[in-house]
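Student: Listed after this line are the structures, all set down as structure tokens.
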Structure I
Amino acid sequence: MPHVQAEGAKLYYEEAGSGDAIVFVHEFADDFRSWEPQVRYFSRRYRCVSFNARGYPPSDVPSDPALYSQDMAADDIAAVMRGLDIGKAHVVGCSMGAFATLHFGMRYGDMARSLVVVGCGYGAKKDTRGDFTSEVEQFAASFAEKGMVEVATPYSLGPTRVQFQNKDPRGFLEFQERFLSHSAEGSGLTMGNVQAKRPSLYDLEDGLRQLVVPTLLVTGDEDEPCLDANLYLKRTIPSSGLVMLPRTGHAANLEEPASFNQSVAEFLSTVEQGRWTLRDPRSVSDSALIAGQDKP
């Protein structure tokens, strides 16, 4: 099995196609297989790499909690790229992978051709931060206590997942089966040390304002925990654009693969033509009549 070495863990990866690289970074409740609709589409023109995060077999599942963190998740993207001799890539991440993608853009901007940030924002609100942390810590502990099936089954049927189940029951069952097959130890360690301890997006404002890597934000309009966060990210990241898919929940790439692929393909093409520019400061205004200040 192909692996690359990261700090404290070997990471399993798969790749297809040739050309400029796209690296796909999965969400908490899924794995590298969640990107299959995108790999099949984009590998016709790109070198597509998807990998499993640490804690997700056949990647290693370190038992040391210190080997799981938000910074390490971003570092692992860089490790995969270096291990595969990829100097620069488009990076596409969903949910947990979207947070890692954002942090990667801030930490390794010179390695990113662009960022696609999908379903990012759960736990970002500062006024409910305590509730988020408590909720996530309880879930993290329950994986070890109860096992994957008992914990992951209701998790997979949460309020931002039922849209997928209603639209595509067969695709939803495939997603659910993947989730239930994960390591309980790895899932608990990931949730307890990556999600529960990652900083709020609102604490990253200074870094986000300096992010000039072309960035596409994607969210479903029924992914309630991510709606306000994506508006905040759009208003904060000067290089960002926002796509909102109607009647869609959390895993937009699986729920609406055709719309998702088209939006991402158009974005990548615009970036590669050098035409994805920073936001015109005149558009930053609460008024529809008076332009914003002509300053960066």
Structure II
Amino acid sequence: MFKGSIVALVTPFRNGDVDYEKLKELVEFHIKHGTDGIVPVGTTGESPTLSHGEHEKVIATVTEAAGGRVPVIAGAGSNNTTEAISLTKFSKSVGADATLQVTPYYNKPTQAGLVAHFRKIADDVDLPIVLYNIPGRSVISMTPETIAELAGHPNIVAVKEATGSLAQASSILNLCDITILSGDDALTLPLMSVGAKGVISVVANVVPARMAELARKVLEGDFTGAREIHDELWLLFKMSMIESNPIPVKAMMKCMGMITGELRLPLVPLLEKNEKTMLEVMRKLGLLDK
């Protein structure tokens, strides 16, 4: 159902408020440059610091702007199952194609609790779910066995794997038939080589056409061509994670004149020494004037 380069879209701010007009422009930018899908209000979209009203309005704005031209996978996860269901119902009501559901953070459910949480959402709202397995942020990790158990539900169709483990992906695919999407740009090629279908990408905010091309080449079996793009973008992949996401990617977009680069506390701007490195990488890739 979902494949290719799916952008984890930033949320643009201006003077502290969400810039909804800029958000629409970013959707058009991605569609023009071949992005295969859009994820609003994920980690890269700074979901933790959006109000509930802003969260819903961002989903609605992106879905309306996409207009069915590319799938929208709305960030609707929570460590509160009732809240996740509410956000999922809203996402369906405005026409989103699916939701991204993160493993509950802070309260640390057991594997049985994870199954119950995701099944409850899937039972209550008839909308496809992409599971989001990111132990680096949520502390807990879904085991391959848990994912395989959840994959039996007709509404649970994919998993964004951000464990950084090829063994995890291979074990999942050995146990069940579920779409795997990389949650790490740098591991897109390796994960797709063992069966993943694409990536939910941070750097696609900056180089959407190249990320779409990388994923397309792998899906077509052109691993040599995909490796060339992987090598080309390697420093950008590293740069995007030099500080907590989305600090670096918003800094890059600001330098390219795409957004103001504003963040919400507790995130703060890129350190000066890292900004210098970032500018060097961007010039090397031709993303800035010399």
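Student: For which of I, II does distance in nm of label points 7 Å out along Cα→Cβ at positions 28 and 244, calculated from the coordinates, equal 2.4? Present the calculation step by step, with values, prior to reporting the outcome.
Tutor: On the way: I: 2.4; II: 3.4.
Here the read-out was taken from I.
Student: Please compute FRET efficiency 1/(1 + (r/R0)^6) of positions 116 and 140 (r between Cβ atoms, R0 = 30 Å, to 0.05) for structures I, II and give me the label with the greatest value. Please list the in-between numbers first.
Tutor: On the way: I: 0.65; II: 1.00.
Going through I, II one by one, FRET efficiency 1/(1 + (r/R0)^6) of positions 116 and 140 (r between Cβ atoms, R0 = 30 Å, to 0.05) is largest in II.
Student: Continuing with the same structure: One of I, II was used to compute Rg and Dmax of the Cα atoms in Å, and the answer was 18.3, 59. Which one was it?
Tutor: Numbers: I: 18.3, 59; II: 17.8, 54.
Among I, II, the structure yielding 18.3, 59 for Rg and Dmax of the Cα atoms in Å is I.
We did not get these values from a lab; they are worked out from the coordinates using the rules stated. Predicted, not measured: the structure shown is a model, and the values here were computed from it. Cβ atoms are built from the backbone, for glycine too; each structure is taken alone.
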